[in-house]
Structure P
């Protein structure tokens, strides 16, 4: 698309800054270039700009005239994005810019994630910092790093880095909602170690079986939608083909990121040559079965088998059987719902990645819960399950949930402004996706009054990601009015 298309969207300041961010590769773990860009931006405005030890950047803008005595406000968004692309797309997230285009009311990317999560929030913060005509209290714009994998920026936030007592997080994805709480999470890492089996029957042939075309998506925001998990579907097929067709598994790879519902899975396996046609027929039967089971949810499931080169080694039969049985038994998806917020997920589990090498299998899961007790319980259950097959179980990346503040003065002000501006009340919600709010609160010395909001973003963490253009302008206008009216 022509660059002018996105730059002419309203509000132009916001879209200009978002476009600049799409030019900078910024997958999680690759933050140096984008943080340098933000530091340079703040310094070019002659604003106080600091960076802490993990890379977070804060830019301070003094209060407008007459607002000096008001409480300091923190604006917060994260700089990194989830790197996902469609199969066969030649895009290197470490070097290539995101190619955006306008599709009706939406801005999208060409076959990759867009990075509106959370680039739009960052762009709105930059627009506020740049606009000298706005009226506002003392501001701190906090740009955190490496949120998408491990919340490393928020976890590493230095004590004393922030001064404000009110925080507006700009990382939620539904226009008209004010978020006041979210789930916490914990990473679960499973590993099998083994000696490969190099004795392959001479009468066997090898096939690559590919499961593709699933929607995937955000493992917090979209976990309740019943979308297919590629790892679970592939395992269902493997249990059948190993049990009834003398198949042996050589390689298995499914999923790509811990916080994304897995969209694809690939397996290399061997079968006796005389069963080749039966294998191909079985794959076709499972494709039809998967499409039937997920009718109305998944429209583009593709399950195919093709001949491939013979592998040099196989998984030992006992490891293969243990893997199939434990993945079959492993929970996935919603575990429980919140009693006080009907329809909102309390706890969930995403069986995100399965990846084999010559002598090991790695499985990665993400547990989310608004309840620390239930989070512990789910993790304990997983430990017990994988202990049965003598796998190594490790936990890391634990982060707390963000508990709602029933007496939030900030929420009352924001509800009043929203009602006056739009003639209806906003929806006040607690979400299942992980936000940095609870972690930031735990890493500052002062008590924070926090509310999160943002424009409508769909398909986050997948190549279907899109941001609705009119909600960006609505959200930014609302942000400006909130800043004008905070005491």
Structure Q
């Protein structure tokens, strides 16, 4: 059994309620509302929630609409409470060190799962429980930005803790194979370096750094292209001969319309499926029976594995496998390469395999990156159909489902989700007005808080999150967005003051 995190949705709801209750005592409703009027970013956050309320006029599915309003209550609560409360640098530091403790709890539970569960659990991302691995990755990167911001305000023992926590981030990303976390980590690191260089007026150095980043990006692209061509194209065409009969005299089959390749070898040629299955059943307790439709997934894994070793898919090929390789195939290991690579290197390989599979089959089912391309296309079509007023607060889910049918999408039904792009989802739901309002919030936030490194880092992370996820459509996502958006909506006050400093006197 996996080590599970507590029900975080319940804890987040309790925390929001407690914070709202505290607000009535400090600063109190009267002073709080007075402070709120000075904070346009917090008002904008509340405005996001009010848009959902107003767009009930255009809604038919009120059951889903009311559920959506409940999930998005953090926009209202945190906009009201954190947007109107003076928060000091010390309190901000406590928030981030509290965040780091929560991250450690999530990481430790994942490490326990990694070392205690069998290796066939599925993807390594399934080791993370209680929270989305993407959400956790974003929080870990934001934590690093907080460590940079508060570095000069903490003692030496805490600096040791910070360094250990920072070291844990790349280790953890490698363990759960979080390519998203790695990309965001690199982007925020590049941004942080450029931010500090340009803030110090060293423009020449800044442009040199940009040039270096571009050069590394181009080099990485060429390296990726070389690896893709090496593994996913036939390296020796003369070895890919379509044979006629096996050593046992059985006929080979060839199904090579899509030209899928594994480790430089064509996958679907030289197959004697029934002979292969008979040989497999003598060595494994997992029965493969094509007539009864048993063990087909294992058979497909076996075919890929034999191909990766350059073997024919017959009794002779199965006989050449070691006992440990038989066990690997039983656990779903599809290629000899998967026993050699680990961590992010293996994740990059599976990403390339997804590119190869989609380029040959044009079927995005099960391929997370290309599923997003399909989601975005469906979202764009839904926007075209509802660009003026949108679908309404409660109808966007059903309208997405209907659009898949209208476009006759070949995506499996279990993968037919919403846009995985909050901007598209907002546009489809609330029309041009809602979309412009949402974009304007980000533009104003970047302009208003551009002098604060930590605030700018969060708004950049939130923007990136909204590009690749429906960030506001889950309780964890909307809580993450609303809490930190409101927290950074105004400068931290100095420790010895009770009222926020004006932007002219403090840009902390």
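No lab work stands behind these numbers, since they all come straight from the coordinates. These numbers come from a predicted model, not from an experiment. Cβ atoms are built from the backbone, for glycine too; each structure is taken alone.
Worth pointing out:
- Across the set P, Q, FRET efficiency 1/(1 + (r/R0)^6) of positions 162 and 450 (r between Cβ atoms, R0 = 25 Å, to 0.05) reaches its highest value in structure P.
- For -20500 (helix-only ellipticity at 222 nm (-39500 (n - 2.57) for each DSSP H run of 4 or more, over all residues; to 500), calculated) the corresponding structure among P, Q: Q
- Look at mean count of other Cβ atoms within 10 Å over residues 42-49 for each of P, Q: the largest one is in Q.
- Comparison of P, Q - label where distance in nm of label points 7 Å out along Cα→Cβ at positions 202 and 330 is highest: Q
- When percent of Cα pairs over 19 Å apart, for residues 418-473 alone is calculated for each of structures P, Q, structure P gives the greatest result.
- Mean count of other Cβ atoms within 10 Å over residues 322-329 - structure with the largest value, from P, Q: P
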